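Structures are listed in the sections that come next.
Just so it is clear, none of the values below were taken in a lab; they were calculated from the coordinates. This one's a predicted model, so the numbers in the text were calculated from it and none came from an experiment. Cβ atoms are built from the backbone, for glycine too; each structure is taken alone.
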Structure I
Amino acid sequence: MKGVLPKVWEGFLDLLYPEGIYCYLCGEKIRTHHTYGICEGCWGEFVFIGDKSCSVCGKYLHSGDLCSDCRSFRHSFDRAYSLCVYDGKVKDWIYSFKYAGRSYLARPFGRMMADGIREAGLDRKTDCIVP
C-alpha cells in the first residue's frame, strides 16, 4: 500500500502532463503546470518589471520615473510597457521566436503578453502589441 500513492500521483501527472512536454527554453521535462511552456527554473530567471519602469519607454529603472534616454530624446509614441527585462532567458525566448523559425512560440508568447497587459490594467489603452 505504501508505494501505491506515489504511483497514482505519477499516473495523474502523466495524464495532465504527458511525455513530450518540455520547456521551450532549456528542453527540460515540465512536471508542474505552467501556462507558457516554460519550466520553473527558466521562469525563475525572468525579471518582471512591474512598477519599476520608465513612464515613457517602459525600460526597467532602479529608481525614478524617467530613464536617461527619455530625458534627452522625444519618442514618436506616448507610452510603452515592458513586461520583463530584456536579457537572459527572456532574450533567448524572443530571439527564438523572431529569428530562429520557432513560430509555434507565438501562442504562449501572446498569452503571456496579454496576461501581463491585463494585470497592468492596460488592456483598454493598448494600440499595438510587439514582442
Structure II
Amino acid sequence: MVFVDSNVFIAIWDLDNIHHQIAYEKSRNLANEGEPVVISNIVIYEVATIMAMRLSKQKSLAFLDSIRKSEFKIIFIDQQIDRLAHDIFEKIKDKNVSFFDCTSFAIIQKFDIGKIFSFDKDFLKYGKNLGWQFV
C-alpha cells in the first residue's frame, strides 16, 4: 500500500505545477504495478479546497468525481486517529507542520503503511526515522 499526499493530486491536476510531470509519471507507474493507494478524507477535503481556490471549481469537482470512481482506499478520521494525530502534533517541535499532515502521519502509523508518495518535506523529515519508503 502507498499513502498519497494531497500535494501529489494537486500536482497531477495543475499542469503548471513544478511537480506535475513526476507526479503524473509516478502515479501511472503505481497504477500499472497495481499498487493499492490509500488516502484520507482529510486529503480529499484539502485537495478539493486548494484546487477550487487555485485552479477552478470545475477542476475541483472533476477531482472529487475521479476519487468517487477510483478504487482508492479512503480512511476516514475517527477518534483514535484524531488522538494519535494530536499526540504527533504535540511532539513535533517544528511550528510549521500542519495538523492535516499529522492526521496523515497517524494513518500511516496506525495502518503500518510503508510507502509514501509526497513532495512535502515534512513527510520526509518525520518519516525518515520511521523507515518509511518514499516512491
Structure III
Amino acid sequence: MQEKYVNIGARNVEVLECSGSDGAYRVKVKREVPADVPGLLKKFLNPWNTLVQSEHWEGQTGGPYRCRISIEISGVPVSLGGDMELRTQDGGCVNDVRIEVKCGIPLIGGKLADFVGSDAEKAIQAEYEFIRSRLG
C-alpha cells in the first residue's frame, strides 16, 4: 500500500489499520497528498493536505467484494464517502467506484466540492494505472 501511494505522489504514508478475516477487511491509511489549488480555494486547501482514507471490504472468494469508503481531509470542510465493488467480468475484473463529495459552505462550497471531487477522480485513476502496471 505504501508503495502505491508514494508512487502516485503521496508522502508521509502511514497504514493505520490493515486487518480482517472471514470475508471482512478494514484498511485505514493516512497520507499527505498534493493539490494544485486555485486562488479562490487557498483559504480551505493547502499545496499538501493530510487525509485519512478508511475502507471496509466484505466478500467471499470469487467475489464480488464490496467496500464502503470514507475520506477525511484534515481541516477541510468537505466530506467524501462512497462505495466500491470489485467483481470478475469477461475473464478480467471490474472495480466500480462511486464517491459523493459534500460541502456545506454557502456560495463557495460547490466550487470546493467540485475541486476535491476532481482531485479524487484523478487519484482513483492514478491508483488504477499503478495497479494495472503491477498486474501486467
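Looking at structures I, II, III, which one was distance in nm of label points 7 Å out along Cα→Cβ at positions 7 and 119 calculated from, given that it came out as 4.0?
I
Starting from the value 3.3: which structure in I, II, III was distance in nm of label points 7 Å out along Cα→Cβ at positions 63 and 103 calculated from?
Values: I: 4.8; II: 1.4; III: 3.3.
Only one of I, II, III returns 3.3 for distance in nm of label points 7 Å out along Cα→Cβ at positions 63 and 103, namely III.
Given -8000 as the derived value for helix-only ellipticity at 222 nm (-39500 (n - 2.57) for each DSSP H run of 4 or more, over all residues; to 500), which of the supplied structures I, II, III does it correspond to?
III
Given a value of 15.8, 48 for Rg and Dmax of the Cα atoms in Å, point me to the structure among I, II, III it was derived from.
Computing Rg and Dmax of the Cα atoms in Å on every structure in I, II, III gives 15.8, 48 only for III.
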